[in-house]
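What follows is a set of structures to go through.
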Structure I
């Protein structure tokens, strides 16, 4: 299992997010130096989220993301507010490893536009059979149908993987929910790389995810707050 540190960006600074809302801004932070430190600690990949783009503030953190990519020798995965092919191509041209984009669940209309690009399908999970659509609207659909949609989408555009973010516990340090584990088990049927983010607070959380075959866990707050040791996680379940 990959242990993937996350760097959330707003106004070129690192921030903490709780349930898709900015909870804290680290005004003195230097995201580029943070990325370099994660590489030195042994991270095999870094996950960077443009919170400005995700929230539609009118700003983007493209310049900082490019500096991060140029400053490390490990893959950088980027997420946050990706809506069109041009944005993905811009990221890939600057050396980003792959890009997470979140379409409306069960929609395949995005496939033609994003075909041939290194895309990870983003899914915002709210709870049993409940998902976030575009913006903040809620989509109610059976989780087996979501798994079928993921498989169909991959057949259309050859997905790089799937990222499930549990918005219900994102940034809360409340741990991984049982219902979310059940959904992740359902997604294992797709045979795609499965990544998870949201609420991680203990080694036990990470072990639960590892036990059901999750390929990568994205962690932010618990690492920065010292609740978890990156080196210990790598020793126990990491690459």
Structure II
């Protein structure tokens, strides 16, 4: 643990007066409200989009980078804009593909002390910066007509299971959720089926139908297109 982390922990346990707590919380509420308002105002004008998620650490020579770029390109050819987390790696690849396809390229960038800065393939008027992960996730889910997850880390899993939970509980519309890269996701899916479902019964059999697993860009885009050939587009909240 470094010095900065120790200082944060110590500060969290410092005694504070009621006035100090109230003042800090009140200002934080205003900051959160401002992020929601800014996000809603900008995203409401963009139109139907698909969110593409994955690791910020994926390099351009990685096959999954190429896959994300191809998926985004083909989504724009079907009339969808592409939303990413705005950073490097898979996010950059998807924004690059959207830009090449002449579609809307949106970046919801999170301000982090490391690894995250907005990539150069986002439309200049469609970059939104966030301090709060939960506000950013709300904007993703509210303005997405589909969700495609490529290989990633904890952040990608967080976004994936947030989407699955909200669809499972009918808190948002049952939009398509796609996992791209069968080899990468196979271990997690085996655990979901054998442990979470079969052994512990913590989900239902039908919950396995909440997502599709694919290997190619054509398969990923087909899931989105086929779904909306049956249903009208509608907001998720």
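Once distance in nm of label points 7 Å out along Cα→Cβ at positions 93 and 109 is evaluated on every structure in I, II, the highest one turns out to be I. When mean count of other Cβ atoms within 10 Å over residues 101-108 is calculated for each of structures I, II, structure II gives the greatest result.
So helix-only ellipticity at 222 nm (-39500 (n - 2.57) for each DSSP H run of 4 or more, over all residues; to 500), computed for just one structure, reads -14500; which one of I, II is that? Working through the options, I get structure II. Once mean projected area of the Cα convex hull in nm² is evaluated on every structure in I, II, the highest one turns out to be II.
Every number here is computed from the coordinates shown, using simple stated rules; none is lab data. Treat the numbers as computed from the prediction; the structure is a model and nothing was measured. Cβ atoms are built from the backbone, for glycine too; each structure is taken alone.
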